Structure 1
Amino acid sequence: MARIEDYALIGDCETGALVGRDGSIDWLCFPRFDSDSCFGRLLGDEKNGYWSLCPVDGYTNERRYLPGTLILETVFATETGRARLVDFMPPKTGASKVVRIVEGLEGSVEMGSELVARFDYGVTVPWVSRLEDGAVSLVAGASMLVLRTEVPLHGKSMKTVGAFAVKPGQRAAFVLSYQASYEDPASPDDPWVLLDRTKSFWRDWSSRCEEAGPYSDQVLRSLITLKALTFGPSGGIVAAATTSLPEQIGGSRNWDYRFCWIRDATLTLMALMGAGYYEEARAWRDWLIRAVAGSPNQLQIMYAVTGERRLTEWEVPWLSGYENAKPVRIGNAAHTQRQLDVFGELLDALYQARRGGLPENKRAWAIQCALLDHLKEIWKEPDEGIWEMRGGAKHFTYSKIMAWVAFDRAIKSADEFEMDGPVDDWKVQRAAIQEDVCRRGYDEQRKTFVQVYGESQLDASLLLIPAVGFLPPEDPRVISTIEAIERELVNDGFVQRYDTKATKDGLPPGEGMFLACSFWLADAYHMIGRDAEAKALFERLLALRNDLGLLSEEYDIEQSRLVGNFPQAFSHIALVNTAHNLTHRERPSELRGSKKALPSRGNESKDAPRRHV
């Protein structure tokens, strides 16, 4: 099994595929990120589906994304020659497609293609047949794949295989499309036209990215990844393209991340606006408002890409798990949890959208006021916390802080944007929460805020106290909390979310260093004036990216490898914001909780500085 960092992502802004260094697509769900997989070897083995395209003999290879795009180029070198493989998914205008083009560069290279489609998360074998035009169809139930190529194909051992050779100037193309089985097969597409259209789409999009000083290339690659994890029709952004990649190799902390989390709202919005992507920021803001619309007591922490609420969790017994990490989970039971921090995240995101100049959404303010009425009644109650622990509800300090943020941002919205509301009552609530947190969430003896009221454990989310504006960065309690986290949660310079051995979270202990939290430490360093340490940590984190600039959720310092779902939106969002903190005049970690206005470019994005890609 390939290491997590050995994979690349390609996608069409509705779903995505993971492609290994060896030219094998080992994960693909059609037609959405959260649909059943048809290639599932990533979480099992060959019988669960894959599509390999590589030289038949020994080879070495190197790979890259074409600049400013999500088009993957892998160059294979054999004893007899060199060949280039180009993989991409065209932005969707009809059927979802994967296009693979092989081109000869030197000598002659013998290539082989093996397609093993297994629907329903790797268990259902399709019926394979020839269409009248020579294409191969693979049908099972409601799903159909159609493979078109000029390369001769035949069946062998329940695989669809083909062999061919390429010399300089020769090219062979494969187009695999997905559609409902009851529809007529879509007409064939010209792969070269699809390639040109895909290049134009990504390069036009990338050209809108504002510069980030010496980190401009790294920021652009993270933003392209974030765009690829966006479900275009709705504007929702999934946390990752995968499910059940383990937070510890061989462990059981394996979760389905193909959904959209409210907790990511504000940082996502600020990353997009900070780079000049106001159209995407507005789409994300509007997705948030549609998703949470309804009764305030039914607010969830996550939703599906178009806002569906039922994300029932179940385990897949026939998949052995990535490197035998079980169980493989589909759906996420945490969607039923109460997490008070989402109220603050949501109201903060909507406030930042106003500060950034996004046009007001007519439903937004009424929904916010209703949510605050509900939060007033429940903020004193326990919850499961930002990390979705399964050890029972507690009084998490960060949850209370974000409840404070909810009232604070409502007050600021009323003051700065003339929104009507019971501001005096909100001020009473805000003051009561701050007093409660400072009294019950701060350990006077140890000089640190703690994870849970009355307990001693620390939590990396407390690094965000100055960024959200709860206390100023120069407050001695902020500085001493950062120092306590350095002592107790930092290992080899990187940050873990909390001590899984000391915290009863309902799961066996053990996970990697959480990358977003490590970026937060760099932000905290910057806010308290430790700029050299902030930059050094940021550049160490950049070095953890794979050769294509991609990050997963966590990093295993003992095995020196990425772990967790991949690529992880939260990690890339944190990377972008930290880069902006270190390079921009308008720094998100300083602006988020301040009264200083954000640069209002929401209606001027077409005139923003453009990159040459």
Structure 2
Amino acid sequence: MSSPALDRTARWETQRGFDELGRPLRDLTFTVVDLETTGGSAAGGSMITEIGAVKVRGGEVIGEFQTLVNPHAEIPPFIAVLTGITNSMVADSPSIDSALPAFLEFAAGSVLVAHNAPFDVGFLQHFARLQDRPWPRFEVLDTAKIARRVVTRDETPNCKLSSLARLFGSATTPNHRALADARATVDVLHGLLERLGSLGVHTLEELQTFSAKVSSAQRRKRHLAESLPRSPGVYLFRDDSARVLYIGTSRDLRTRVRTYFTASETRSRMGEMVALATSVTGIECATPLEAEVRELRLIAEHKPRYNRRSRFPEKAHFLKLTREPWPRLSLVRKVLDDQADYVGPFSSRRVAEKCLEALHDVFPVRQCSGRLPAAPSRSACALAEMKRCLAPCDGSVDSPTYAVLVDQLRETLVRRPDPVVSRITERMEALAADERFEEAAAHRDRLAAFVRSAARTQRLSALTRCPEVVAGRREDDGRWAVHVVRHGRLAAAGVIPASANAHQFVDELRSSAETVVGGPGPVPAASAEETERILRWLEKPGVRLIDVQGEWSCPLAGAGRHMALHDAVAHSRLSLVPFDEQRLPSPVHQPAR
């Protein structure tokens, strides 16, 4: 009697799909097809005049198909000269209404192959639609496309069928007749497959995703993906010292990781990374959102050299309105439990400084560093002389008057940005009217930095203030995904089994969720990126709030309502520069009401 382990192995081998095993090219049946037509566009009224096809398997011809087709239209003279097919030759031939079904029956169950396949297959699909005939789910290979990836300019000046037929020593010379060209294409196909075999391409799946930019060394490492599950999760590439090189996420771990070894992965740094990798670790996750969050946390923990984003969330900047006798605005790297008001986090110090400049343009609070005593006795600075500071340092303003200004500033940061928006907009319009466009653009950038940062802070704070939010959504596979979010941090994720009691499942998920303690600032318990990923999921259509502890709301007159204009300006500016120079701003979504 076989052991249970062996039984499980055998059962697994029989249950694995073709896309997991890979279908060896030597075992597949190919139908190589070629058409002659009256013109270059089926949609433009061109008709098929001849269909030729050759069926091959394991390098052997197992059948041929050839028929002239009556186009029921005049064949243009230059087409007749090119192909040798005349009106009299097709007069008694079958129409496409009967020729197409005969061809589809001949090709059934095979992989279609053509040279410049979009042309030939496009014509066939067009007439299938006209006949209300369902198109079989053929997989298609294009010998021209494959040739461009494996044949060099030194070997042949182009990838025309005639040139490739000469290169591979075809027994048939292409002559613009369907069957002859199909026979020549068979020889080209076999020549290409022989070359691909030496490059480690042995299955249809590998051929479909083949790129010459993926080295043979990369392909030899595709076994690293074999042990990974076909489920959502995070994958970690490691080197021979177990150092993490790269972290990614996918809804299907095995399929995604396999693309690094067989697909057209053209990023040079990824090729370099794969060359160093000796293992891939997969971490299964209950939902795609959990995978995204785990990815962010692991990137921040390991800081892999080949990940470019999310590696240093601790380097964020915040803008702080201090709590002291004479408050001021300050750029800081950490949020403290000091009752101060914070805006951020900012992606860079440069953006934070633009926001700070926008606020200083409108609110003349002091800009000097350090604490001032309740009764300061310093001399005034240049900013006071320029009327850009109320100068509490020399007693020019009393404490109640300064406090009113600070309250207005706090209101602008936390709830209503209108004073900054209206004041800077007026300055922009005045500068533009005087044709001082560069100065107006500088104010525009400052205003955009402020509006985006204020909107982001209000949006993040709305969720992080809530001790717990439990929400569910029916995902694409029909199952209900449930997430428990505490102070903006993902505390638990799960999928309700089909036979489970939904209420009991949610209760158990909540009881087993991570304990999260709130704190000060917009993102006290998680990175801003994690909370924003959660917010995007919560705002998806179909999400149902199961329970909310606290109040999840944003101010009605908050900064989010100004975002549409600034997004439109940003996108219009991007349209004026080359795509490879574009730097898209991080999207700011409208707050949940």
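Where a number appears in this text, it was derived from the coordinates with a stated rule and is not lab data. Quantities reported herein were computed from a predicted structural model and do not represent experimental measurements.
For percent of Cα pairs over 47 Å apart, which structure out of 1, 2 has the highest calculated value? Intermediate values should be presented prior to the final figure.
Numbers: 1: 15; 2: 40.
Once percent of Cα pairs over 47 Å apart is tallied for 1, 2, the winner is 2.
Which of the displayed structures (1, 2) returns the greatest value of relative contact order in percent (Cα under 8 Å, 6 or more apart) on calculation? Present the calculation step by step, with values, prior to reporting the outcome.
On the way: 1: 14; 2: 8.
When relative contact order in percent (Cα under 8 Å, 6 or more apart) is calculated for 1, 2, structure 1 comes out on top.
Where does the value -12500 come from, among 1, 2, when helix-only ellipticity at 222 nm (-39500 (n - 2.57) for each DSSP H run of 4 or more, over all residues; to 500) is the thing being computed? Kindly include the intermediate steps, with their values, before the conclusion.
Numbers: 1: -9500; 2: -12500.
It was calculated from structure 2.
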